[in-house]
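Laboratory data are not the source of any read-out in this text; all were calculated from the coordinates shown. Since this is a predicted model, take the numbers as computed values, not measurements. Cβ atoms are built from the backbone, for glycine too; each structure is taken alone.
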Structure P
Amino acid sequence: MSKVFGTAFERVCDVLDRYERKPDNLIPILQEIQEVYSYLPEDIMTYVATALGISPGAVYGVATFYSHFTLEPKGKYVIKVCDGTACHVRKSTDIIKTLQNELGLNESKRTSDDLMFTLETVACLGACGLAPVVVVNEDVHGSMNPGKTKALLTKMREGEVECLNI
């Protein structure tokens, strides 16, 4: 197996044991495993399938059906940029381009090499009055522009995102 096994793997085994290795508990099992790794590694999904006595395809099917599961590693900071109508009209695409340029990302590469940042574009964050909106993990930042976005990145890199009030 791959490098994903170790202390985190012991936690996976604990999760499986807590849910009595019952296939009916697949969704909460995958939710807890994703908390351990920040995504669902392929090797771990295969192990879960074996431990539950179901096919790897069944596990993969559940993991790809529900949008809250991810099969790719995410960064420490998940940055969601709204590109809904209100945000798009107020130039959210400039914010997306700024983030891509600053972080070395593009449409197919959404997580930085150092696993610090993941960039996601979303259809609506429900904060149209604050457009354009950027959400970092759970923190909402409204009325953003490229300059404020660069300042936010600087603060995140310094580990001071909580102290920033943009």
Structure Q
Amino acid sequence: MSVIDDVLANNRLYVASHGHRELPTEPQLRLAVLTCMDSRLDLFGALGLDLGEAHLVRNAGGLASDDAVRSLLLSQRLLGTNAVMVIHHTRCGLEGFEEEALQRELEAEFGERPPFRLGAYRDVDQDVRATVTTLRRSPFIDGTELRGFVFNVDDGDLREVSAD
């Protein structure tokens, strides 16, 4: 059996014990979170969220990529969210690698560079500030309540990053 077969078996158990409940499409807390895809981030647990309360938009590094902005725009415009948290984290795989070196390796291997930024950074607080700034400058995002944080993957602590 493969890992996909294993998680499908887990899903059958989940369905059997879950019961049917119809949640509204709109997140009840009117909250959207832009965060990293890292498997160590249990944001439902760490933030005390339940199903149906918030949108989680995840990608490598929690970047304010075009697709993340698209997701946040739709979350706000169609589904009523009005608060956005940017959550990056400690010990991220994007921290400290050389973007240009990896871009060159990829170009040598595939014959072209990816058409997107990979997201390397050196300072997690500065990266949170840059992401928040990108979202604030976007004409497509309502930045009324838009704040940035760093999640510590070792103890679960969430620390706010000042905007300056």
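Of the structures P, Q, report the one carrying the highest value of volume of the Cα convex hull per residue in Å³, for residues 76-131 alone. Intermediate results must be reported in sequence, preceding the final value.
Numbers: P: 71; Q: 125.
For this comparison of volume of the Cα convex hull per residue in Å³, for residues 76-131 alone, the top structure is Q.
Please state which of the structures P, Q yields 1.5 when distance in nm of label points 7 Å out along Cα→Cβ at positions 44 and 156 is computed from it. Write down the numbers at each step before the final one.
Values: P: 2.2; Q: 1.5.
The read-out comes from structure Q.
With distance in nm of label points 7 Å out along Cα→Cβ at positions 36 and 148 derived from the coordinates and found to be 4.0, which of P, Q does the value describe?
Details: P: 4.0; Q: 1.5.
Structure of origin is P.
Between structures P, Q, where is mean count of other Cβ atoms within 10 Å over residues 60-67 highest?
With respect to mean count of other Cβ atoms within 10 Å over residues 60-67, the highest-scoring structure among P, Q is Q.
Please state which of the structures P, Q yields 18 when relative contact order in percent (Cα under 8 Å, 6 or more apart) is computed from it.
On the way: P: 18; Q: 22.
So the calculation was done on P.
Starting from the value -11500: which structure in P, Q was helix-only ellipticity at 222 nm (-39500 (n - 2.57) for each DSSP H run of 4 or more, over all residues; to 500) calculated from? Please report the intermediate quantities before stating the final value.
Working: P: -13500; Q: -11500.
Going label by label, the one that fits is Q.
Taking mean projected area of the Cα convex hull in nm² for each of P, Q, which is largest? Walk me through the intermediate numbers first.
Working: P: 10.8; Q: 12.4.
Evaluating mean projected area of the Cα convex hull in nm² on every structure, the highest lands on Q.
A value of 4.0 was computed for distance in nm of label points 7 Å out along Cα→Cβ at positions 28 and 108; which of P, Q is the source structure?
Details: P: 4.0; Q: 5.4.
The correct label is P.
Quick check on the output: 8.6 is mean count of other Cβ atoms within 10 Å over residues 12-19, derived from one of P, Q. Which one produced it?
Numbers: P: 15.5; Q: 8.6.
Attributed to the structure labelled Q.
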